[in-house]
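Heads up, there are several structures right after this.
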Structure I
Amino acid sequence: MSEWSDHYATRVSHMQASEIRELLKLLDQPDIISFAGGIPDPALFPQQEIAQAYQRILSDPERSAVALQYSISEGYPPLREWLAGYMGRLGVTCTPDNILITNGSQQGLDFVGKLFVSPGDTVLVAWPTYLGALQAFSSYEPRFDVLPGPNTNRTLESYTAGGKAKPKFGYVMPEFQNPTGTCASLAERERMLDVAAELDLPLVEDSAYEKLRYDGERVPSLLALAAKRAGGIDHCKVLYCGTFSKSIVPALRIGWIVAAKPVIQKLVLMKQASDLHVSTLNQMVMYEVASAVIEDQAEKMRPVYRARRDAMVAALDRYMPEGVSFTRPEGGMFVWATLPDGIDGAALLKRCIEVGRVAFVPGAAFFADRSCRNTIRLSFSLNEPAKVEEGIKRLASVLKQVIAER
């Protein structure tokens, strides 16, 4: 076999397989209760509406000719127009020229890394943060540092000590963060913008779970707050990444970026060089479905996921041994648990699969430095409440055995 490794670019050394993607293979084993992937429940997908939209488009010769042809890189104009109105209802006044359609929000994150990061640049992220963001940005060979937050009080001088250049941007998921499930308060968001202004730091806001609030009042997005401060979206330094994967369906791979026009113009050039454009057919279908049912879908999903969240939190309260703490999210798909010191999440996972037939994601994957190994992420989105309780009971039983053996 020929040796390829000497021919790869240096960035390849920063690429790692997603632990979550590997764990998804466990879903094929029916006796395993999986809390691993943050996967929407397919029983909630608007399958009939999607099928009907495809049929309407493909049965119309004029529309099908558009749907099956090459198209503009910015995205299907009616979808971008609708998204401009949707963002307006979220408090962000913008035009279609402020919007780029991407192949899921993951491509958006990849484009952000490509646009802003040169090798050795610093990117600020929460500790922990979304694994997919770490993977997307790592391809461009940055160094990661801690994003200022409620428990950090970093200054520009602390980031630039020793002659280092100031950070390029901060990545934040203020709405039901993956992996912790936490939601930043209005005061925390305002403070984040204050610190970003002090550091002259652009912020990348990932809002994948915006539709999945089960308790409490909606909080304005960072982009809405920043645009209000700056006097308009074209004058602020927040870039917003949205997706239909959690609110409608993942398979169509429709995400979007909202930002100042000069940023969108650069991102369009990247889109042209990457894959020309997102499938026009899928964009047309998403436009028809989202514009018709997105709010109804949210009302359909929320009580289902809320019941599963409640079941998980109640089971954790009931079964977990002393020394385990966990978040109590107001929305999203995840609970984040911190185990007693010295318990390794990856080792616990191996034991849980072998003995308890239950799976989750070890928490170290969500830290840029792979630290805090005594943490785990639990997703409640895919299992009925009774199954959630059984899975947490199994997990707690194995954890108690591990603690007793120490």
Structure II
Amino acid sequence: MDFELSDEQRLLKDSVERLTTQRYDFETRKKFMAEPDGWSRAMWKQYVDLGLTALPFAEEHGGVGGGPVETMIVMEAFGRALALEPYLATVVLGGGFLARGASDAVKGELLPKVAAGETLLAFAHIERQARYDLADVAATAKKDGAGYLLNGEKSLALHGDVADRLIVSARLSGDQRSKNGIGLFLVDAKAAGVSRRGYPTMDGLRAAEISLANVKVGADDVIGEPGNAYPLIERVTDSAIAALAAEAVGAMGAMHEITVDYLKQRKQFGVPIGNFQVLQHRAGDMLIALEQARSMAMLATMMSEEENAAERRKAISAAKVQIGRSGKIVGQGAIQLHGGIGMTMEYKVGHYFKRVTMIDTMFGDADHHLAALARMGGIVGKASAS
């Protein structure tokens, strides 16, 4: 299998890494966090100018026709930069739902605006009781003439406080945890009956609690088939997990580099502490964990477009397990090898560990996906293993 990047992909990698290296140092990130949105609108415009927001969309919708590998390249660079902007929420999640499930009319109207960075999206799906169960949806959608009335509460909607449109899951029929009977609806974030409470998350990003009280949506606002949205939710979530895996690899790579540099500079007993063999071994363990995560992130990227849902889910869950485990090894090693400074808010290594920890919990932590993988018979099917 060819793992080499094409000339166009290498150019993209160089361009986005140059942008984040020059414009996204740790002190600048602090200033971005202090802006009204909690991230930088100026940086968002830079992403637009570089074509990043248009990357995964078809040319007919103002995009450039990129695929999962291009998304992986961008997300890894964002992981190294600890980027705060709503790229995952708007382009990967929101844009993914529109591209895969919206009507041609909605695609024609909204995707060019998303590609141009003019419209921000958020996926309002998680509910307090659901934990990691994608099918656990208590919010309701009831028929109202040709449209629907939405009611319910959504939690931890990533960048939901600044989104122009919300992609909301609600149940049309079935039990609360049934995979059948779920619908997806495109909702104007300023519509009557929608209320939002935004707040910072542990890693410095933003999320929102969203309440829906008799929110009216039209028939054209339905994404996908009414009552059969679960496969679409699972598909786009798998793509988001692959993107998060790449982001985690970028953050882990930065943590490892920062730690190795620190071991070369910090002196004890008159010599750099990197001369001590036990610390070299610990840094080596971090590198092994990083490379294991990198290989599984690449697998997740390649499998994110797999049409066979069962095989795709196996690969995605396996990647999520490794990302969670590696994140813990690299993050704990970075903190412990730095000593007290690694725990301070003024030093960046702890912020990387926070982000990697949050990535582990998004869409199911390592333990959740390990159990799911076991139920599916492991990443290698029974027929292949025999």
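Quick note: the coordinates plus some simple rules give every number you see, no bench work behind them. All figures in this text were calculated on a predicted structure; none of them were measured in a lab. Cβ atoms are built from the backbone, for glycine too; each structure is taken alone.
Before moving on, here are some points about what is shown:
- When distance in nm of label points 7 Å out along Cα→Cβ at positions 75 and 107 is calculated for each of structures I, II, structure II comes out greatest.
- Structure (I, II) behind the derived value 11.4 of mean count of other Cβ atoms within 10 Å over residues 155-162: I
- For 4.2 (distance in nm of label points 7 Å out along Cα→Cβ at positions 115 and 131, calculated) the corresponding structure among I, II: II
- Read-out mean count of other Cβ atoms within 10 Å over residues 67-74, computed value 22.1, structure in I, II: II
- Ranking I, II by relative contact order in percent (Cα under 8 Å, 6 or more apart), the structure that comes out highest: I
- In this comparison of I, II, the computed figure 22.4 for Kirkwood radius over Cα pairs in Å is attributed to I.
- Label whose coordinates, when mean count of other Cβ atoms within 10 Å over residues 91-98 is calculated, return 25.6 (choices I, II): II
- Test item: helix-only ellipticity at 222 nm (-39500 (n - 2.57) for each DSSP H run of 4 or more, over all residues; to 500) calculated as -16000, pick one of I, II: II
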